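These are the structures, in structure tokens.
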Structure P
Amino acid sequence: MCNLNKMAMTPLIRAGLLAGLGGVFTITLGVVGFFWFDASNPPPLAERAEISREVVDADDKLLRAFATPEGRWRLRVRPDEVDKEFLDLLIAYEDQRFWQHPGVDVLALVRAAGQLLTNGRIVSGGSTITMQLARLLEPRKERTLAAKALQIVRALQIERRLSKTEILQLYLMRAPYGGNLEGVRAASLAYFGREPKGLTLAQAALLVALPQSPERRRPDRHADAAQKARDTVLRRAALSGVIAASEVRRASSRAVPARRFALPALAPHLAERALKADLSKSKHRLSLKRELQRTLEQVARQAVLERNANVSLALVLADATDGTVLAEVGAPAYLDAARSGWVDMTRAVRSPGSALKPFIYGLAFEEGLVRPETLIDDRPSDFAGYRPQNFDLNYQGEVSVRRALQLSLNVPAIHLLEAVGPQRLLSRFRQAGVDMSLPKGGAPGLAIGLGGAGISLRGLVQLYAGLANGGETSTLVATPQRGTTGPRQVLKPAAAWHVTDILSGTPAPAGFQDVQIAYKTGTSYGYRDAWAVGYDGRHVLGVWVGRPDNGPVPGLTGRTAAAPVLFDAFSQLGLEAAAFKPAPAGALRLSRGDLPLTLQRFRAPQTRFAQAKAPELAPKIVYPPKGAQVELGRSADGTLMPLAMKVQEGRPPFRWLANGKVLADRTRKRMATWSPKGAGFSTLTVIDAVGRAASVEVYLVSGP
């Protein structure tokens, strides 16, 4: 009997052995086949290089992102740059055994198959995060068993080549979020306007839910579907113990975002420049500070709201100690066609008007020609045919050098430039790394002191950085790396200190008295450019206002157009106040009485530009012109409005007469007003200090 049983068992044993051997053979064949396939058909991991190019600030904060060549937003992100709560929710919802399985979760596949057979529909998927990544890297429209098998093989291949952290990173960069959004970082910026590091629980749950059905759950188009999917993630996370049950109701009460935010597009001109400089790099770092850049762009947009549509504006903020650019605005809006927003006006060469005067005075201080309290003449003067006039056509007579610079008087500045020499001024600018643009074929003349040469806003800021930094300046750079050239001298320390001491006392525009900076304005000929540059002990900010096409803007001046923007920007930037440099050796505030006799009053030296004595011309009434018909409006009480009168040349003070009747006491101003009794012909006369007179006859018409 025993023998019979043994004989009966022998075929079974043989069959078992054969089956076992067959299984081993099959497994061996499968393993060999997998490695052969793996060697000859590697997964398409090279596509991970197709990411959006980024421009970041000095602290690695995103300034601007550029879409990939196919128009997608796919931003680089590491798992440690994503909120931990999001990662916990993702693993709990998508792949609970992600950190243990080799790419395929057999238990999850068996569970999904059983649910499909039992319910007749898909209840839960069995795809791991690695399998989903394989599908994202190698998209297939068909959903067949063959496609699923290839996905499994690809997942195993990926796990052989990458660590779990690298796999998670690729998934976080490639997961679809609707439209042209790929990756959790692009989605977080687009739906929440923030980086994915500081997500709320509700935000994290929504970002976990969207990739399952990105188009049907887009919150900006299908808010109800998005909210339901998010709440499902929250409930399952609570059941898994990832979050407390009490958190579900609170997070579920939050509304989903109703619109997409535009991805950051700060510093567009600098970003475009950085990208074109090196197309091979995916990440470009600038020296800017993102919040300062954002604030400065807001200031620029606000400043042009009430101006003509063709008026543009540019600003440059730099650290005077090393020349690094902290923020830069080339135009108020890059895509504003009316203002030619694509033109970077920080680099456009324009006439600086009076903005160069501080450096003329600085050279005069260096030469020992004057001190701040030295008296200097502000009278009509002739420099070999060049006759500068003050902006308002008025002259102050004898004023201190301090007052002359603060009032931006033209004649004293030209007297000093004539003494130090225009060529020396240009040479000092070149020494500081700034080349002025002179008229073609023209030699440097005295006119450069009033804007007769061109300079860019960046160049002007670089020069003023020398004033803020004790006389030394550095080439402005927009990258964190410094150049090979070190600081260069624009003025000697004592001269720079004197200039700063004067400019810090220039009256601020109305409403900005609490902003403690030294500043200077400038207006180019024909009201084409308005400038203002200000600084404290470390930061220097330059403002330009005008038209990119160099057209005139009536009434545009540095004092009224650029200075308010300068002070508004300083007040909004929130910069830590930096004290001005202390007085260096030899820099003292001395009253006029304490100065040597030779420095109490400036005497212009004789040069090729000056005549021994500037001739004084007889006065000339320039408004109203002779024989003019002038229409005057009427005030509320029916009387004629005053008539404005203006005189050129002559020596103040002046006495005005109308129809032979003296109007008022003598005045040093070159403008006056007269209130006529009625319409008709009138004769206006002006007499200067030495008795020379000029008269015009005009016809006054009564307006409505």
Structure Q
Amino acid sequence: MAAPDVESAKAQCPYCGVGCGLELKPPADPADPQWSVRGDRDHPSSLGQVCIKGATVGETLHHNRLTTPQWRPSLDQPFEAISWDRAFELLVAQIRTTLEQRGPQGLAIYGSGQFLSEDYYVANKLLKGALGSNNFDANSRLCMSSAVAGYARSLGSDGPPCCYDDLDLADLVLLIGTNTADCHPVLFQRLIKRKRKQPEGLRLVVADPRATATADAADLHLAIRPGTDLVLLHGLGHLLLEQQALNQPYIAAHTEGYAELEALWRLWTPQRVCDLCGIAEADLRQLAQWWAEAAGVLSLWSMGVNQSREGTATVSGIINVHLATGQIGRPGAGPFSLTGQPNAMGGREVGGLAQLLPGYRFVADPEHRAAVERHWGLAPGSISAEKGLAVWEQIEAMERGELGLWWVAATNPLVSMPWLDRVRAAAAHCPFVVLSEAYAGTETAALAHLVLPAAQWSEKAGVMTNSERRVTLCPAFRNPPGEARADWAIFAELGRRLGFVEQFSYGSAAEVYAELVGLTAGRVCDLSGLSHALLAQHGPQQWPFPAGTAPGGGAPRLYGDHHYPTPSGRARLLADAPMGLAEPPDDAYPLVLTVGRYLGHWHTMTRTVHVARVLKQFPEALLEVNPADAERHGLVDGTLAEVTSRRGSLRARVQVSDRIRCGTVFLPMHWGASQPQPCEANRLMHEQADAISKQPELKAAAVRLAPLPA
């Protein structure tokens, strides 16, 4: 393919869920592979702003790329380069053998929120439709599945009801379980700029065990104990009830379940809440007072809420307080989940989790299955009624020898999953592991038999949807290296070779998208008025965007009519009793380890490890320890410590800091076994998950510390 002849290109940033617009320019020297990047001032979500990751993404596109398919019959052999024909022959043979020996449940794919929507869609159509296995899950399971479940449980459907303009309109913003300054920096800067201009017009409250850069900007920092987010929310509800600050007409007209919630809230007195959370009662009362006074309240949350065994209940707990005070469906108000990955939202639209189908449908619903089968041109009953395996269930299935093929695409679970030693052992037990990846030498490649070179963002066309439901077309403005192919094209070619020629006869990503949007017509996430052509001509658009909508006419907010997609048309108030941490500290493991991110790095560093200034700023993982805990365990700032959980040990350099509460320690999750200064934080984390969302509690595990010799 000839190099695209472009003077510049516009696309959505491929990092976090903010979905900033980027403008990219080719190098002046044809021999230079590095594109320059700046913020796109015309993109309505970011207005020209960009963080260090987005600004340096041009430095990551050409380093260490996979260029040919690679194969080895066993893990103790070296890889050899093979042709794509040979790769597809191997895939077809293994799929047919697995179907014969194990049935459709023997096949599983683990995808990614870094897929474009077209990649997601074709992969789901292949596995769930053509092959009859619902075992398609994605790393959004580790990221946003509790938000998906919480929205659906409380409001009747997934879909954040807010938009970024609400950051400019709210009087009070509660940031709970989110270090927005590091993880969604452009949104955080939007809040800070407003705070500087209107210091009296905006109050920020942060609930986080650490004093992060986000907390530094807060009017009130609630340094709650890990695992007490839902307790805090029930305490807030108790005080709003006590202050008669609830919107009783709204509750009566638009919700159900209030009596049960009121009875629960009455149990959570300020003293009880503050004793468990480890905060001052005056601070809890201050939050309640500010909430009661505010004309508009916006709640933002991310992994600190979702990655919990009660993540779904906590999401519903946030929504409860908004519903009970009428703070939803209008400007400057609402419960707003911040997605972690650039297209995690798009993955939800296409049904990219094991329990989902396109258009916010569920595999458990026979009418939903039938509608998708008709759209896909498949026989009735093609989509299995059997629930698919979430990713940890896929790990357990490999342990039992039940999977004949595990296909990992656009993600690196041998760094990002919990209990990594167990994941390694399980994957090594699978007879055929496939990895579709853009970069060579990832930790997951060490467990793969077949590695397929994938074209990444910038080398294939497709769309992504950000946290505010805004869809951006990302064009192909570079050639893929060597023989790398777009993920959707790989899945489509495999579908044709398996005999589903008509269902996978796409000529372009635009054709794939046209088929996808037809499945969303009339749904909450209605994209039926969108196309690649419209997005190319008119720029990013927000859904719902039904057919016939004029460009720019997408709805910025959901539920402005206060009608919810539940059988009764009312939102549900849910009374969930807090459970606390799945693995609380004890005498043997007296501290709680929580993990998170650094501003400059992304996920497992496959991209950002190639950016010199990021590595210089964040060269290694540091173990944050409160001074009292450091003294108790004999640790000195700058020295090495051993961190041990029930699942393993690692070594990390100590950073003694009073910015983390006593009893809690922190590690970043980026450094895998193959990185300089390896520090596999997730080796220590347990697999216990939310019963509804199946999202693992990656934010808290019990550990002990010990000093190591210099």
Structure R
Amino acid sequence: MFNFLNSTVLIAAAATLIPLIIHLFSKRRVKVIEFSSLKHLKAMQRRQVRRLKIRQLLLLILRMLIILAVVLAFARPTMKEGGLGSHAAVSAVVLFDNSASMNRYVADGDLFELARKRTEQLLATFGEADQVALLPLDATAGGDEAVDFSSSATAGDLLSRLRPGSSSADLQSGLDKALTLLERSDNLNREIYLVTDRQRRNLPDRMVLAESDARICLVELPLEEIDNCGITGIDFGGQLLMPGHDFDLTATVKNYSATDRDDLIASLFLDGNRVAQTDVRVAAGGETAVRFTRSVSHTGFHSGWIELSDDRFAADNRFYFSLHIPDRFNVLIIRGDNTSRFVSLALTPAPSVNQYWSVKEADPEQLSGVNFRDYDVVILAGVSALSDSYVERLWSFVDRGKALFVIYGSQTDTETFNRQWSVTTGVVIEEPIKTSVSRAGYYTFSSVDLEHPIFSVFDFEDGKPPQVKFYTLPRLSLLSDSRVLMRFSGDRPALVERRYGRGRVLTFTGPMSPEYSDLTGHAFFVPFVSRVAEYLASDLSSVDLELFVGQNIARSVNIRGSLRSPLQLRAPDSSVYIVPPQEEGDRLLYRPDAADQPGIYRTTYLGQEVDRFALNLSPVEADLAVVDVDQMVSALGAAEHHLVPTTADLITVISELRFGKELWSLFLWLAAILLLVEMLLARGVGSEESP
């Protein structure tokens, strides 16, 4: 089926009549020549006139065809199957991948800029009557403002303002939005264009295009195998972070390429200064650990990053971290039996230790005026039972990242403990202690986890814990996700750790009172209690290692008194945003929605820094492996697709796709051939007409 992209030129087809008109008004008159033998001449004349008429008719037809072929060539004829609606307006959605993986270099240059230029060429193919919507696949880097159809000029303006993002491409969401837009369109021609690097990890979970009748076009980009290494994470190993004490940072470096790398350099930056560096070797497709040991000299907020030497994808060469060491740890001891007095003395045995601790005690009946938000650690020292309202407040206290130390006591009520604390502690008491003991037999510590931060500093002889006597113990069981750090003889759990929300809970399952144990009089007691409190109050929850760009982030801050102004968030590029905090239960939260780039973010209140956190590129984006076109189309569920190769002229390909294959060159060649035949035939006619 033929269509014409420049149909107005067809009016010039009337020029094909010009040779006919000239022929009709310029018939040659026969020239009379006197000759002696008229009989033979008349016979020759009739044969010659017959040949001349045939050749002149052929010339007339050829000249008319030449003019017609030239006119048709300028009218730009096209031919395609099912060309219905080719002249109708187009509604098109362009899904532009501006995710972090696009911000890399290939042989032809910056992949993001190459994709932008190809998209600019694509937008140039749309006319004034067409509807175009440009949807960035990483909304964090350019906004999601193009949510409706507009002109190609408006889409081009948005494209010019887009920048590479720091998150993953949400292809499934983009396709859903595209289909929603096209369903509202009345235009006959509907098109979806994908400009993406076809990253394997970002394929949609379902076949979004299975029911769509839109024309699917993939604009191919110059992808290639990339020699990429990146940092996928940093681990602090659950260490105690104290001023003047060394701590280890272990970075995981992954080699995504097919060749070994032994030329990498990893550097540690702490509080803005490069403090260490080391060579790194990592096998093809493998991982390696890079360890640094450093210390900080003072309390407060600290931050830094580990950085790899440059490669073609720089976004995953740096991994940020932040940590916070409080000036003073605030501990609340809720008194139960006489264990609370010994625990309080263990935490403040001397002024040199007291400078790090602020210890307060309260009876269960005095908790109405206590704000748990002011404390880092709460210790339940042999408490029999608490009211459910206080228990729920302590659950929330731990859930937001604080710590709880539960010490089983002689007055602990088994039924109440299981109802209120089993889910939090992971400990279920099956049988309480015996209140009457003979001291004829006893339990003692049999083993400890020497790798745990609590016990890593103890120099136990032969690795065995001290011999402390316990004359009675409760019988208990543990939930599956509980971790035993210390055991009594008889393989009974002594010290149990469990995560609850963002915080952690330690439970000592034996009674510490002197009538049931000699622990409080042993030299091990003071360093043990102090070490437990240091571990719980070390604020490891503020070491931000799992925050990635694109996540929904909620941060908790401690601000004493009533709020007098909003918070100020300073981004890595020094931009400042106003962030209103919100109270949720007994927590004060703020949501840094403006956090859309990797780096260190600082939050201040009335000029005082109250929070600092690190955002990183998701390791998903560091995996640059791609799928081929057929795999991607299969994942999308498209019945058919059209590929625009990198070597093809995009405007020509889209024009042929939308309107059919242009035949103007064929008609020009036809006109040239006809002109050549006409010249040869006209030459023969001229020779015959000569006298």
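With Rg and Dmax of the Cα atoms in Å derived from the coordinates and found to be 24.3, 70, which of P, Q, R does the value describe?
Checking each candidate, the match is Q.
Out of P, Q, R, which one gives 0.5 for distance in nm of label points 7 Å out along Cα→Cβ at positions 322 and 474 as computed from the coordinates?
Of the structures listed, the value fits P.
One of P, Q, R was used to calculate distance in nm of label points 7 Å out along Cα→Cβ at positions 330 and 498, giving 4.0; which?
That value comes from structure P.
For distance in nm of label points 7 Å out along Cα→Cβ at positions 242 and 402, find whichever of P, Q, R sits highest and give me its label.
Checked P, Q, R; max of distance in nm of label points 7 Å out along Cα→Cβ at positions 242 and 402 sits with P.
Every read-out reported here was derived from the displayed coordinates using simple, explicitly stated rules and does not represent laboratory data. All values derive from a computational prediction rather than experimental measurement. Cβ atoms are built from the backbone, for glycine too; each structure is taken alone.
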